[in-house]
Structure formats: structure tokens, C-alpha cells
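Input: structures, listed below.
Laboratory data are not the source of any read-out in this text; all were calculated from the coordinates shown. Computed from a predicted structure; not experimentally measured. Cβ atoms are built from the backbone, for glycine too; each structure is taken alone.
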Structure I
Amino acid sequence: MTIYTGPLVDTLSIGVIQTTLDYKAAWSSAPTISVSEDNHAWHEIRRAVRALSNHDEQPKIILLPELALPRTRLADFERMIFSLNAIAIVGVDYRLDHAQHVVKNEGLIVVPRNFWKSRPSRYGSRVWFGKNVPAPAEEISFPKYSPAWAFNGDPNVYVFDAGPFGRIGVSICYDFMDIERALLYRGRIHHLIVLAYNKDIKMFESLAVSLSRTIFCNVIVCNTGYYGGSLLVSPFHDAHKRIGYAIEGGGMFSAQCVQLCVSALDEAIHARGKDRIYKHLPPGYYADF
């Protein structure tokens, strides 16, 4: 594997999309999204991507919450992303193994073939990553379906080298609370992206603030608009700068571009920064890249 060692960009533009998918309506009778919610989700996704494509500074990376993208729409979604020439990191509807009767909760990274050439692509690459631990509500619900299903977790920890955009860790909802997983990210990433369908938004906000300091990275939570609570937290020295983006309120559809500092954060991570832009590194911290 080739590790990028070139210069990093000053800032990275990320498109954060909140869709308003209703979990109870979508997965009431089976762990496959209902037709009505499938159509609703796809309508919102198209609206959001269209809005981001018209933004003055088009995002380089686009995020969708946990379970937001129906599997029936994968090919159409990829074509949209390829034409926009952005990387997408998105939560996808459950993957079902009918032979074993197990369910996987997955995220997908879509990378257009011509991304680094700055021109639209017709093809690209898919990289799948999974959720390790189901939320309690998920774990309870799967055996209640007829027939019953069980959850199959992904224990791997994923870190992606995004070249001049920095190194990115990804996590799906309940895994965000896994402290051992967080320690594996420490000193290895610039950005931690969390795709969520989470009701307890204040708890995730507190966790994002804490981990931005202890892992020492940008933390971006892309939560469902059904509950709201998407946010960006960075370990800036000045308190008023730490929350770079936040949206609250349930039932809110949203598509926003947010800016992440990259090169200055990298300087702070490697203790090379001359100006006091970021907090001091936490005790025992060292950069492993």
C-alpha cells in the first residue's frame, strides 16, 4: 500500500446530508427498507446532492447518515457521485444473508476513478465497512421479525488515507461509544467520521467534544435528520471555534457544506505548529503516521 507523504490542503469541504428516514416505518415488518420509505429516502438524497452540486465550493466528500441509502438505489447513487466527482461516505440499508439469517449494518465509500484528475467519471471503486456492535434497539428488534434474524458485526477498525485531505477513520453509530476502538484511532487520523441514526444527540455531542481532544482530530457526526444533532468538533484552542457546525431539531432535512482545517491540524498533531491554534496534545499522545 502506498502512503501519501505530500503536502496537505489547508481546508477540506465536506457535504453533510441529513435525511429524515423514519426507522419504525422503514423496518417495521422486516430488516429491509419499506417501499414508501425507500422512495422518500431517494427523493431527499437527490435533492441534497443537487443542492450541494450548486454550492459555491462543491464538497470533496459527501456524507449520508447510517442506513440512509436504500440498496435498490446503489447504482443510481454512484452515477450521481461520479458525475459530481466527489467521494461519498454513506450509511446503507441492511445487508441480509438469507442462508444464515444474519443482518449486517454497513457503510460504503465511493471513489470516482477520475477524482484526482478533477473531471467527471463513469466508473469508480467501492469500499465497504461495517458496524461491530448493534444498538440495543437493533439487537432487540431482529429476533422479533418473522423469520427471526441475528446481527453479524464487523470487528475491523478502518482508517483511510485520503491523500492531501488527510487520514480518515470511520465509525457507525453505536461503535462511536467503544473506547477501545477510539484508542486505536488515536494518533493515526486527522478526521473521525461517524454515520449515525441516534436519538440521544446530547450524549453524542459530549462524546464528540471529548474524543476530539483525546484522539486529537476533527470529529464529524452525520446523524439522521429524524432526530437531528449532526455536528463538527475540532480541538481548537479558542472555545468559540471548536463547534464548527451543528444542527438541532427533529424532522429536519438538511444539506450543508462545512470546512475542515487539515494542514494546520496536521502541524499540531506532529507538534510542529508555531501558533497557538489548537489545544495542547493530550498526555501520552504521539502521531503514528
Structure II
Amino acid sequence: MSEKLEEIGARIAGVHQLDAVVNAMRGIAAVRVQQARDQIRAVDSYTSTITAAMGRIVPQVAPGPENAHAGNERAALVVFCAEQGFAGAFSERVLDAVSADAGGADLYLVGSRGRALATERNIAPAWTNALPAHSPAIPKLANAICNTLYARINAGALGRLDVVFSTWDTGEVRVVRRALFPIDFSLIASSPETLPPLTNLPAAALLETLGADYVHALLCNAALHSFVAENEARMSAMAQARSQIERQLGELKARERHVRQDAITAEIIELAAGELANRSDRRKRRTRESAPFAPSS
């Protein structure tokens, strides 16, 4: 019984340690989500400023620079998957969403877990990179993606570009696909101002520069949303894990009480049996001592 109690106690201690790890992971994910959400608001404000500036320049440019690569239909997808584990089926959902394009488009895949899963599915990305562990490093990642993509676009090897990422919507992951290039300037509202802006660059060159900043901002937005969704998914997975840990702890503690009670009961029975045996021995000794001696012949 004592060995079994020790074994159950060791398991309870191990589960408590696991609970501490789960709580730590959940806390870290919560901090990362809050920080990234603040950055999303900043990036959205920056994107609105760029869009407003493009809206003032678009009327002065005809035809739009978006037609420069109209003859090339080669497509590419920037795909954001999970970087770390314990996020459920996060990467699986993203790769399922682009499975139909895997053979006809170049995949620029971000996220170490997604890269490993893509290898298991025999998907060979054209370019891969890790998603930063901290959201302040995401603009640098967006720079690396833009430099790689623009080199291919300028070489005429790429005509269309979409980004695929995840958002956290009403408690679950939702995969989103957004067109990045060519930029559809018809969707950018023209400024109602009558006077043209004062510029130091030709309107077409300025619009192209603003367009590059616009794509960079959209990539930052997508990466941040994916970062938030991954950590929200991890928080959800850790919450489920903690529920299972609490159930397991309850079961182990109930078993520990049961085994301890059995051990106590067995010890009481053993003591009682020993006491009964002692009493029986004492009665026998007294009987022998009180019996008369046999007469000698």
C-alpha cells in the first residue's frame, strides 16, 4: 500500500508541475495578444493615413501603375502559419485553405510549425521564414517578405500576390485571404479636396512608393492578426488542458484518499488481529498456570 501511495503522490506532484507550466504558457500568450492588438491599432491607423494619401494622388495618375505587370499571371501566396506548438489545428486550417493553390502558385510560408506540416504534406514552399516570437519584430519580417517579393516582381517572375492569414473571430480561428498585388486603386476612395497636394515627386512615382508602403502595412496587419490568432488558440488550448489537469488531479486525489483509507483500514485490522491474538495467548497462559499439578506416583 505504501508504494502505491508514493506512486500516486509522485503523479500528483508531476501534474502540479504540468499545471504550473500550462499557466505560465497561458499567461505569456495573453501578454503577447494584448501587445499585438495594440500594434494592430497602430498599423491600421498608419494604413488609413497611407490610403488617404493615395486617394489624393490617384486622380493625377492615368493609367494606374497597377497595370504594369498585367501580362504576367504567375501567382504567389504569402501564408502565415503557427510558429510554436500547443495551438491546436491552427496550421492545418491555413494549409487546407491553400491546398488547391499549392501546385500552381509559389508559396512564401511563414511559421516553423507550418513549414514542418507542409513538408509532411509534400508541399515545397518557394521561401520560408520564422514568425518572430515577439510582435515588435514583425515589421522587420514584413521588410524581408517585401524585398523578396519585389525582386521577383521587378524581374517579371510574378504577376499576382495574395496573403493568407488567420484571425481570431468569436472564439475560433478564421482563415482570411486578401489580395495584395496588383493594388486595385479603384477601391481607394479619391479625396474630395479640389486642390492637388504639393509634392516633390512625379505623381506616378509617388503613388508607386505609397503603394509599396501600403503593401508593407497590409503584410504587417496580416502577420499581427496571425500572431494574435495563434496565441489566442494557444490560450484556448491551455484552458482546455487546465480543465483536464483539474479533472485528473481530482481523480488522483480521490484515489489517494481511497488508498490511504484502505491502508489505514488494513493497519487497524492488523492491529486488532494482533490484539486478539495477544489476548488469546494470555488466556491460554492463565489457564495453564491455574490448572492443578498432577499427583506424583
Structure III
Amino acid sequence: MTDATVYTPPKVWTWDQENGGQFANINRPISGATHDKVLPVGKHPLQLYSLATPNGVKVTILLEELLALGHTGAEYDAWLIRINTGDQFGSGFVEVNPNSKIPALLDRSGAEPVRVFESGAILQHLAEKFGAFLPASGAARAECLSWLFWQMGSAPFLGGGFGHFYAYAPAKFEYPINRYAMEVKRQLDVMDHHLADHTYLAGDDYTIADIAVWPWYGGLVLGQLYGAAEFLSVHEYTHVLRWAQQIAARPAVKRGRMVNRAWGEPSEQLHERHAASDFDTNTQDKLAAKD
């Protein structure tokens, strides 16, 4: 690192609104709404406000999995929140999630609406509500929740750390990229050793732990995240790849990945989801053909 790249922090930090790369227009050191905007409400008990980022995809995958099991109460309306234009700072969204991050869920199935924010909390809420994809008690439940919270603690190193400096920062620098690449590879190694002896993260059964981890680490090893599969030599993690491919083949996962997606191949986008019929036969055939 040359002297020209060395940064000396000032005595007191001040906000440079132009600094922040691709997301400078939406990053800020304050919270709260920037404008008034009422959120739409559909006909189903569950109202999801989201975008098909890895965190958003977790919830739509779980909802599609619940519906596939026959839980009709899991029918939902999924509304697109475009974070690049600041939808998450609308007054209605901030009422559901004061942290202004997607996804946010409003559960209107009871006498009073219940707001749930943070993707891990939403997964646990839905799994407990429908009694699915989360063991009821004992060691199996503890293992599932341990991997769920492992993802909550680990993925910021992958996303806000490696992903930001490798893919989104206005300039690339050796130290942060190498520092976070090392940590991401360590995390993949943790998973690989574990999956060498287990079909899924929590054991023999597919759970919300897998649903939480797959959009991040499965997406990474399958080449769907940051274009970094070769850089990180993900082919080394054969057990993670096996697990990622196994989950990617699930029909509910294919559907869940489409919901609130507003980029990429048109056949893989479903900006809003209000009924199962929104996944038209033509789209389903295209998805099946790709796999």
C-alpha cells in the first residue's frame, strides 16, 4: 500500500454524502422516513415488502415451501421495494421496519397486525406459526437455530465486507478485499467440513437454517453472487456445492428466487406476487428447462 492510499481518520467523523460508491445515494447515518408513502395492502393475511436480494429471497423461498406443503394460510402478497430509489425510507415502510431494510413482513392473520422485521426473525416467526422447517425442541432445534444465527453473524462479512469492496466500492484496494476474502473462505470451509457429514445444515432435514444460508453462500458457490466464484476458488468446497445444487433444484426455491426480482433475465423476474397463478406455465417451463 502506497502513501497515497493511506487514510488518516479525522478527529471527528463527518458525513460525505458523495462517498459510498454505487449506494451513496441511499446510505446515510440517520434513520427515519424521508417521505410520506402508504404501503399497499393485498387480500392475503401475509403482506411482504421486499426485494430479491439474498435477504429478501430467504422469506419468499420459505413462503413458497410452506405453500408447497399445503399450508394455505401462508398465501401472501409480495410488494416490490426498490431500495436503489429509496422506497425503504417511505413512512409506511418505516412503520413496519424502523431499520429501513428489506424484507419486512406484516402478519395480518390475527386480531391485530404484527410487524416482523429482520430476515432471520421473519423465518423463525413463519416456521413457528406453521410448525414447519424448524424442529420443535431439543438438540435438533438448537442446531437449526445455531446455523440460522451463524448466518446472521457471518453474512455481513460476505455482503457488506467482501461484496462491497470486491464489487461495489468506487475503487478496489488490496487490504479490504484480501481481508474479507480470507474470512469468506474460512466460512466456506466451516460449512464444507460440516456438510461432509450432514445432508443439510441442521442434519438430515431441510430447515430454515438452509433457507437462510443458501441465498448467500449457495448463491456464491453457484456463481450468482458478485461474480467471485473463480476468485474465491469455490470449486474447492465440494460439499457446499453439493448442498447448494440440491437446494437450487427445489421447485419452491426456483419460485422464491423470482419473487420481487427486478433485474436479470425477464423469465426469472416476478416483480410482485399475489397468487400462485402469477407463476405462469410458460415461466415454469423455462425454469425447468434451464435446470
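With Rg/Rh (Cα atoms, Kirkwood Rh), for residues 115-266 alone derived from the coordinates and found to be 1.27, which of I, II, III does the value describe? Label of the source structure: II. Source structure of the calculated read-out (Rg and Dmax of the Cα atoms in Å, 35.3, 149) within I, II, III: II.
Given a value of 2.2 for distance in nm of label points 7 Å out along Cα→Cβ at positions 123 and 139, point me to the structure among I, II, III it was derived from. Structure of origin is III.
Looking across I, II, III, the calculation of helix-only ellipticity at 222 nm (-39500 (n - 2.57) for each DSSP H run of 4 or more, over all residues; to 500) that yields -6500 traces back to I.
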